[in-house]
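Alright, structures below, take your time with them.
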Structure P
Amino acid sequence: MADIQTITMPKWGLAMTEGMVAEWHVEPGAEIASGEEIMDIETSKITNAFESPVAGTLRRIVVEPDAMVPVGALLGIVAEDGVADADIDAFIERFNEAFEAQAAEAEVAVEPEYADAGGRRIRYLQAGEGDETPVVMIHGFGGDLNSWMFNQPDLAVDRAVYAIDLPGHGGSEKQVGVGDVGELSTTVLAFMDALGIETAHLVGHSLGGAIALGLALNHAGRVASVTGLCTAGLGPDINMDYIDGFIGAGRRKQLKPVLEMLVHDPGLITRDMLDEVLKFKRLDGAEAALNAIATAAFDGGRQVLQLTAKLDALAVPAQVIWGSDDRIVPAYHADGLPDTVAVHVLMETGHLAHMERANDVNKLIGDFIEGHGSRAVLINPSA
């Protein structure tokens with residue numbers, strides 16, 4: 001029926017197969033706008049706001065909070081007042097019957113692959129393809145390639161986008177050597193060589209941002225642009241309570257307050273996220289790798305690598321995106337950067353800006369890759 005519009009479980013990230021409705025922000029009968037945040041959906045990584053893809057009157061909530069359903073499942077119905085309740089009931093029944101019939105042929109989640117990067121086994125996930133310059137996404141300390149689940153698909157419309165696991169993280173091998181930014185950068189460059197990536201737009205979060213900037217400074221010919229999110233290496237301060245707590249926590253109760261430091265709203269941290277981090281930390285070699293990287297990067301409780309004074313010599317376009325409420329790497333580290341580096345501060349946002357404010361971040365990255373960007377932009381979610 002053309003007068004009935006559907007709201008379905010979105011697919012955030014290539015590996016996502018299901019999600020849980022955490023909370024509806026609207027009631028049946030409410031008028032909703034396209035792009036309005038109408039519910040929170042919990043994934044294995046974080047709880048994220050869901051923006052309505054349609055506009056009209058919310059006539060029916062099909063899936064109540066705390067229900068886990070597959071990607072594509074019917075969550076709600078939007079229809080005008082003239083559509084009879086009986087017609088909506090019949091539509092829902094037909095939709096669910098067809099959805100169940102297709103379940104056996106449902107799209108299989110894309111699985112990560114592995115590359116030999118300078119002798120190290122590196123796990124990566126590719127999305128998209130095309131002739132445009134590819135993107136390589138580099139996560140932060142303790143993260144993995146799934147950190148980009150809300151960003152990678154959006155950026156992969158007309159190009160290949162690669163999300164990698166750094167050495168010591170995720171599914172990559174756990175040997176990190178001295179574990180400093182230089183060694184990690186060498187592995188990223190070796191990964192690009194292994195996949196025949198001559199030049200790439202680099203997107204890095206926190207420690208990954210420092211790696212991306214370092215590659216742009218030392219290997220400008222291989223880098224088309226750099227986007228650093230809550231970037232390390234631009235100031236001395238680092239929250240060692242987070243670093244030490246992340247390494248030392250062995251139970252949910254210990255880990256939960258540590259991960260809550262990452263976000264503006266602590267309620268975004270999910271039980272699945274806690275379990276996923278604990279599972280990673282129990283892998284052979286993971287804790288030793290994290291300790292080696294932390295010692296090399298944050299010796300004496302201060303950031304060892306300092307890149308700000310070198311950025312005047314940066315020969316590629318660069319931008320940094322920060323959460324105003326970052327409690328791990330403070331946003332004031334963006335103060336005093338050269339005018340050639342675009343700075344964006346996302347208000348009411350923490351250290352996981354690319355997950356907390358995925359739509360805004362994706363637009364900033366996409367526009368920048370296309371040659372856009374401005375200095376000192378403030379984006380307020382309540383505006």
Structure Q
Amino acid sequence: MSHVVVVGAGLGGLRAAESLRAQGFDVTVIGEEPHLPYNRPPLSKESLKGGVEMEGLYFRRKHEDIDWRLGAAVTGCSLASRVVEVDDAAYTFDGLVIASGIRPRHLPVPGPQPPVLRTVDDALRLRGTLTPGASLLVIGAGFIGCEVAATARQLGCEVTVTAYDAQPMIRPLGEHLGAAMREHHEAHGVQFHLGVGVAEFHADGATLADGTRLTADVVIEAVGSVPNVEWLHGNNLDLADGVLTDNLMQVTGTDVPVVAVGDIARFPNPRFDDVPRRIEHWNLPTETGKRAGLTLGALLRGEEPEGDFRPMPAFWSDQYDYGLQSYGEPGLGEATLVDGEWSGDCIVEYVRDGEVVGVVGVNRTKDLMGYRKSIGHES
């Protein structure tokens with residue numbers, strides 16, 4: 001029986017492992033964290049606000065006979081020899097699933113590096129510092145930064161957010177909705193310093209490029225992510241931004257049966273076009289994991305993978321009394337307000353070349369259901 005190694009014990013790795021085990025393959029999953037797969041989005045929202053309860057974050061697992069090797073960092077891989085190196089051990093494989101995901105990016109500036117929020121252990125440490133009256137400085141105004149800011153305000157903290165971007169969450173939301181979200185945060189007491197970079201970190205804050213000195217009891221950095229591809233170097237793969245795959249998640253540039261899933265996979269989605277993109281939306285690890293499992297199973301049986309993979313990216317974010325829901329790829333289009341007001345409940349379409357490629361709703365989840373089928377190309 002063929003043996004598959006899955007590098008990465010997140011949601012994408014779990015779904016791929018389940019798919020392959022259901023097809024009868026022996027599966028070993030190697031994860032750097034000591035925890036079984038768990039849900040990450042609540043870490044900056046519900047879990048951080050109410051206290052992090054690990055048991056409530058674990059995903060249900062469908063198979064008890066998958067071999068889990070946790071707390072083990074993968075240090076290298078030889079596709080030619082079909083070997084994955086883990087510390088001082090080695091695992092051979094017939095097929096490989098690349099599910100090593102992403103890690104927080106750090107700004108290349110001098111000074112002590114602030115903590116980040118990626119793992120449950122990060123959340124536990126941060127939750128212990130967000131006490132009423134404490135001051136928090138958030139470096140970065142993306143979704144994680146803004147969700148932490150909202151949660152901290154609700155916990156009674158004084159919050160300042162700084163970012164190089166002109167508006168918070170500007171890349172996925174656009175300028176107008178980003179500005180409206182900034183105003184909503186400001187109405188809840190958050191102070192922003194936008195459009196300026198960080199020149200230096202300090203133990204109690206940061207100095208900005210314009211000389212502004214910001215101080216706080218707690219500092220957290222949330223400035224994007226970096227794919228974990230270093231362990232794949234030397235295999236002649238395209239690792240320019242994650243791992244390049246075809247539409248069915250098969251890694252390009254090798255004849256070895258290898259697939260990639262989740263945040264690390266850069267693949268074309270014909271629902272939008274033929275440009276490979278790496279997508280960090282919450283539903284993609286599940287969908288790419290299942291699709292990659294089918295692809296790798298076919299390769300290991302000597303069959304040609306079949307199908308047409310057109311996943312619909314989706315994400316949500318809860319900030320104060322606003323619930324944001326999105327389908328498609330808003331960042332590919334220009335924002336057009338189609339219902340409501342920018343500063344309240346609304347629906348915003350994102351249009352490219354006359355076609356809706358994404359939508360964001362604020363407190364309009366039910367009204368967005370129709371977009372799940374209408375966005376992009378169905379065939």
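Taking distance in nm of label points 7 Å out along Cα→Cβ at positions 157 and 349 as the criterion, the top-ranked structure out of P, Q is Q, with the highest value.
Here Rg/Rh (Cα atoms, Kirkwood Rh), for residues 101-276 alone has been calculated and equals 1.05, so which of P, Q was it run on? Intermediate values should be presented prior to the final figure.
Details: P: 0.98; Q: 1.05.
Of the structures listed, the value fits Q.
Using the calculated result -5500 for helix-only ellipticity at 222 nm (-39500 (n - 2.57) for each DSSP H run of 4 or more, over all residues; to 500), pick out the matching structure from P, Q. Each step should come with its number before you reach the end.
Working: P: -8000; Q: -5500.
Going through each structure in turn, the value belongs to Q.
Which one of P, Q has distance in nm of label points 7 Å out along Cα→Cβ at positions 85 and 197, as calculated from the coordinates, equal to 3.4? Traced to structure Q.
All of the numbers you see were taken from the coordinates with simple rules; none came from a lab. All values derive from a computational prediction rather than experimental measurement. Cβ atoms are built from the backbone, for glycine too; each structure is taken alone.
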